[in-house]
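Take a look at the structures listed below.
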Structure P
Amino acid sequence: MNPYIAQMTMTFLEILTWTIIARALISWLPIDQSSPIFQLLHNITEPIISPIRRILPSTGMMDLSPLAAILAMMAFQQIFSELASM
């Protein structure tokens with residue numbers, strides 16, 4: 001695989017990981033959900049978190065789908081890191 005494409009993909013996945021973390025952290029704060037920042041984070045991360053939320057069993061008050069998404073992003077980063085070094 002082209003190392004530049006692999007590096008760009010890994011960078012994209014890292015930015016996405018930080019976006020998911022920001023969304024999880026901001027969900028703990030008393031912020032209006034119609035605010036532009038909340039809407040931006042929601043629109044970027046929802047296509048990733050929503051399918052995971054449907055698969056994971058309900059745990060009551062805790063939503064573990066952001067954690068699962070972060071772990072998936074880390075796994076994909078590792079895969080692309082291995083591909084880039086080939």
Structure Q
Amino acid sequence: MKAFKLQIVTPEGMYFDGECTQVTVKSTEGGVSILAGHIPYVTTLDTDGWCRVYDGDNKRQAYCSGGMLTVSKDVTRIVASVFRWEE
């Protein structure tokens with residue numbers, strides 16, 4: 001899979017700035033997965049949600065609450081009220 005730029009921002013500042021091959025979040029409309037080349041897109045994040053970031057076969061999961069996901073040509077960005085990686 002092709003990689004793309006992902007940024008995760010919280011009220012404290014930049015939480016993650018790197019590349020991944022897929023990101024999946026729980027939006028207010030349900031689960032949404034983003035891959036490289038996705039069309040521009042905006043959605044709100046669930047207030048009791050989750051996020052999964054994939055880099056090839058590696059997966060990191062996080063608690064993600066409130067905010068929004070935006071996809072543009074250059075970057076996919078998650079702006080979340082709360083974001084924390086699960087150990």
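Every number here is computed from the coordinates shown, using simple stated rules; none is lab data. A quick note: this is a predicted structure, and the numbers were derived from the prediction, not measured. Cβ atoms are built from the backbone, for glycine too; each structure is taken alone.
Work out which structure the value 3, 14, 21, 20, 18, 11, 7, 4, 2, 0 belongs to, where P(r) over Cα pairs in 5 Å bins from 0, in percent was derived from one of P, Q. Attributed to the structure labelled P. The value 1.2 for distance in nm of label points 7 Å out along Cα→Cβ at positions 30 and 46 was derived from one model only; which of P, Q is it? Going through each structure in turn, the value belongs to Q. Could you figure out which one of P, Q the value -26000 for helix-only ellipticity at 222 nm (-39500 (n - 2.57) for each DSSP H run of 4 or more, over all residues; to 500) was computed from? Value -26000 for helix-only ellipticity at 222 nm (-39500 (n - 2.57) for each DSSP H run of 4 or more, over all residues; to 500) corresponds to P out of P, Q. By the measure relative contact order in percent (Cα under 8 Å, 6 or more apart), tell me the structure among P, Q with the highest figure. Top value of relative contact order in percent (Cα under 8 Å, 6 or more apart), among P, Q, belongs to structure P. Supply the structure label, taken from P, Q, corresponding to distance in nm of label points 7 Å out along Cα→Cβ at positions 22 and 70 with the calculated value 1.5. Derived from P, not from the others. Among candidates P, Q, the computation of distance in nm of label points 7 Å out along Cα→Cβ at positions 14 and 38 that gave 2.1 used structure Q.
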